[in-house]
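Novice: Multiple structures follow.
Each value in this text was obtained by applying a stated rule to the coordinates, not by laboratory testing. Since the model is a prediction, treat every value here as computed from it, not as a measurement. Cβ atoms are built from the backbone, for glycine too; each structure is taken alone.
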Structure 1
Amino acid sequence: MENQSKKWNQRYSDDNGAGEPARVLLDYSHLLPAEGIALDLACGLGANALLLAQQGLETFAWDTSQVALSKLQANATRQRLKVQTQQRDCEQLPPEPGSLDVLVVSNFLYRPILKALVESLRPGGLLYYETHSLERPEHLTGPSNPDYLLRPGELLDVFRQLHIHACREEGLAGDLQKGFRGKAYIVARKA
């Protein structure tokens, strides 16, 4: 974890804003429960966590970067929001089974824990997942390692045992200058 922490600490050291919440969370925040336990996994500066806390959820935020978590905690304090942060290697220590009512994952893909993410949801629990995809127009930047890029249709395949509320993946069809490009998302509920 030390090398990963160092890498991400350097990345976040010059970034002071929380940024914007994931598009999937913004588009479907109306599906959030009125109460419950929510986790922003691999949260970075925590824009998703701040939105979850604003909605009144008991909010946790995990990341490998202590720099990012400190900045998130400062932002939460300024906004009078309660977010419980934890420095944690999410690849090695995914959430415990049956522990969450809401799980948000954005800009993070580590396939070996995808099953554990589903198992972390309580019955009725919601998953919001958005990350980079292989099908990306040339004008967009993002990760280049295919290990961190979704294959076409992968979210639907991986989370097929859940009830799908929404899925968006535009790929390389049509006008590549418009739409939701270079990423895919899904909102799904555990039975």
Structure 2
Amino acid sequence: MTNRAVFLDRDGVLNRAPVVDGVPQSPASVAELEVLPGVAQACALLHKAGFRLIVATNQPNIARGLQTRQTVDAINAALRRALNFDDLYMCVHDDADRCDCRKPRPGMLLAAARAHGLDLAACVMVGDRDRDIAAGRAAGCRTVFVDHGYAKPPDRAADLTVASLRAAVDWIIARAGPDAKERA
């Protein structure tokens, strides 16, 4: 089994994130879940190239009482059926909880690396917010920023900025794929 993975933020990378006042939000229900164009193809190409696909998502609406765990789990299950990713790590805390799993901390990525025997230097974190890029950097991964033009762009520069996950696939395979060291 491969020791490389692509860590994927959920909302804004895999599925459409409704934007309110320039800030992306989570879908409120499975009925509102919409996989972004090109995502299924991107996931299939990354799997074919030998990457594990691991979702790493902050879902603070549970801690805030705005969504139930059951609703978020149902959204995650529907997304897993649509995209067939390998694993999902979810932080249900808010910033005030000061947990190690909430991005920008790298706890979810580190836990996935331990569980799956991953070489974090051969992994890539793809996200649409500063927290995602910071978590990827803190874990020692390459980073890809999916730019949707939100009100707050990332403070830290990602290794690559793209308009969609699909637009990053060739770069990810070239930089972290099985022959990347020979090309570097």
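Novice: Which of 1, 2 yields 40, 25, 10 for Cα extents along the principal axes in Å, for residues 47-110 alone, as computed?
Specialist: 2
Novice: Quick one: helix-only ellipticity at 222 nm (-39500 (n - 2.57) for each DSSP H run of 4 or more, over all residues; to 500) came out at -10000 when computed from one of 1, 2, so which one is it?
Specialist: Label of the source structure: 2.
Novice: Can I ask one more? Taking relative contact order in percent (Cα under 8 Å, 6 or more apart) for each of 1, 2, which is largest?
Specialist: On the way: 1: 18; 2: 25.
Largest calculated value belongs to 2.
Novice: For the read-out mean count of other Cβ atoms within 10 Å over residues 63-70, a value of 12.4 was computed from one structure; give its label from 1, 2.
Specialist: 2
Novice: Once distance in nm of label points 7 Å out along Cα→Cβ at positions 39 and 119 is calculated for all of 1, 2, which comes out largest?
Specialist: 2
Novice: The value 2.4 for distance in nm of label points 7 Å out along Cα→Cβ at positions 7 and 127 was derived from one model only; which of 1, 2 is it? Mind showing how you got there, number by number?
Specialist: Details: 1: 2.4; 2: 0.7.
Source structure: 1.
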